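Every number here is computed from the coordinates shown, using simple stated rules; none is lab data. Everything numeric in this text was worked out from a predicted model, so none of it was measured. Cβ atoms are built from the backbone, for glycine too; each structure is taken alone.
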Structure 1
Amino acid sequence: MIQLNSASVTYKGKTALSDITLHIKKGQKLALVGRSGSGKSTLLKLLYENQNKLNKNAALIPQEYALVQNLSVFHNVYMGQLGRRSTWYNLLNLIKPFHEPVTQVSDILENLQIKDKLFEPVHQLSGGQQQRTAIARAQMHDGDFLLADEPVSSLDETQSQLVMQLLCEQFETVIFSLHDIDLALKFCDRIIGLDHGQLVIDTSTDRLNRSDLLKLYEK
């Protein structure tokens, strides 16, 4: 379980988060929602740092993808398992990919519909393809805990539904930062609403509807 007790974050003299108390149980699918600048990404980062103190095996999908542009899709996705292999194995795999990781990465990319991009340099991909590469890297990392910052922002509706389903099935506990409230309501069982760095909603999804969440964006 992740816990924050009266946590606050100040950035460049401005308060990004104020007096946040959260208790997140294992097995939850949780969405952070709110306008841009409300503190979603800051809270997600804080939760990731908190979780890493307990379990360094948590997977992360950052909003900016954090891909190595000159490396292939394969090598970027394989980075999800760097910490589980020896340095020599990783170096050799960089020069000439081994069959086992190629098969693993190919299977993940096939589910994300970009298997044909396996050995293409990332800089040649579209924004949506790069985002799916970052998603694949998190899936390669595996584990039982995922934190994802706007993981489907560059994807169309069909792809977004597919990715959300895949991630919720693979990872036991997931925390999403999402702009799309419909995805939050469909795939998550708990919603955290933020406004100006403060927690204004914290309840189970079945107690909310779309109108409740739209109010966060009307202020």
Structure 2
Amino acid sequence: MFIKRYLILELVGLSLIAVLSSCNSPYYKAMESVGIFKRDILVDRVKEGKDAQEDAKEQFKATLERFTELTQFDGGDLEKVYKKLSKELERSESRAADVSKNIHDIEDVSKELFAEWKKELKEYENQEFKAHSAAQLKETQARYKDLIEAMKKAEASIQPVLKTFQDQVLFLKHNLNAKAIASLDQQVVSLRSDIELLIQDMESSIDEADAFITMMNAEE
């Protein structure tokens, strides 16, 4: 129910952003006016970030398989093979961009949330409540730090793999012949190793996202 309402309001939010320039504060205020707070938005964006990394992980595995199949090429239309690889590269680039965008969105709302939370601590009269909220903020920030570091590590692991994909597709574009295909053998071995590390980083990041979401939901 919340997700459906949130998606509708996100569309409204996009229109508001177009009107209110690139500043996100008016957007968060508009969302809060209809009962959706920064905390809710952060949790939802972490879920989206987790999904983006899941999708990227699967896409990079698929692209590697296309390269592996190419090393077994024994005749046929090389132009057609190149186009398939080029399409896989485009998908991988798109998934990588999604991962980066989601990390940026998570950082944006978390900065707003933690600044607001810290400011509101000063408004407490009850010192026991204040101490409890301050401890909760500290715990949330610590868990968030683990999350964003894991996400950025996974994001960084994407770049060398993506660069290798880009180089190989470009090389094939300029050298559509059996010799170019043969040169992929060693690259595939290296790529497989890099992608295994990428997948490990992605899975660690996904685990951190799950832990963060669980913690945030438990505090409600």
Structure 3
Amino acid sequence: MARALADRLGAMLFDTGSLYRAVTLAALRAGVPTGDGSALAELADDRHIDVTPATTTDGRLYDVRLDGEDVTWPIRDAMVEARVSEVSAHPRVRAALLPVQRRIADGGAVVMVGRDIGTVVVPDAGVKVFLEASIEERARRRYAELAERQVPAILDEVTDELRRRDAIDRGRATSPLRKAADATVIQTDGRGVDEVVAEIEELVRNAWVAQREPRPTGRTE
């Protein structure tokens, strides 16, 4: 959905979760405990993470590079998936990556994907959308993604992992997963990508029109 929306709007796609996944991968490789927030924050500061438009037609939506290495698919591995919520829950890690996210957001029209974008990263975003789907629907989508990449998976285990991650993300003290008060909620169960993207595109274009319209001065003649 995000890729299609970005293409329609002529905007850049940025999935902020890729930053946390990259830090998680770096920690696993370096033997840094995923429970050590201070060490993880230092790792985030030391490593150079880039998110750029896709350069390979292998199904990726963008390139993720860790110190120059293409880690677009390694950050989607099951070991990273199992640890990324723990890593992203550390306040110091989130603080270390926040300036990077905001710098990218300030670069122009950007479609940003993440669990705290509208509440923490860019609370003044012009349009905020909170997508919802049942756990069963989300597990089915994730399982299909893994199957397409020929990654072995069991649907029940995928479902349990999503539930575990949701509990961590909603319960963390810093930047918990929650809907922004001014976000538009869109339920996606049983709906196609094109249908939902068209709805979001209309929201964005209406917002752009509203921003260009003259505002009342509050004065009367």
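Overview of values
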{"item": "Source structure (of 1, 2, 3) for helix-only ellipticity at 222 nm (-39500 (n - 2.57) for each DSSP H run of 4 or more, over all residues; to 500), computed value -16000", "result": "3"}
{"item": "For distance in nm of label points 7 Å out along Cα→Cβ at positions 176 and 192 computed as 3.8, the structure of 1, 2, 3 it came from", "result": "3"}
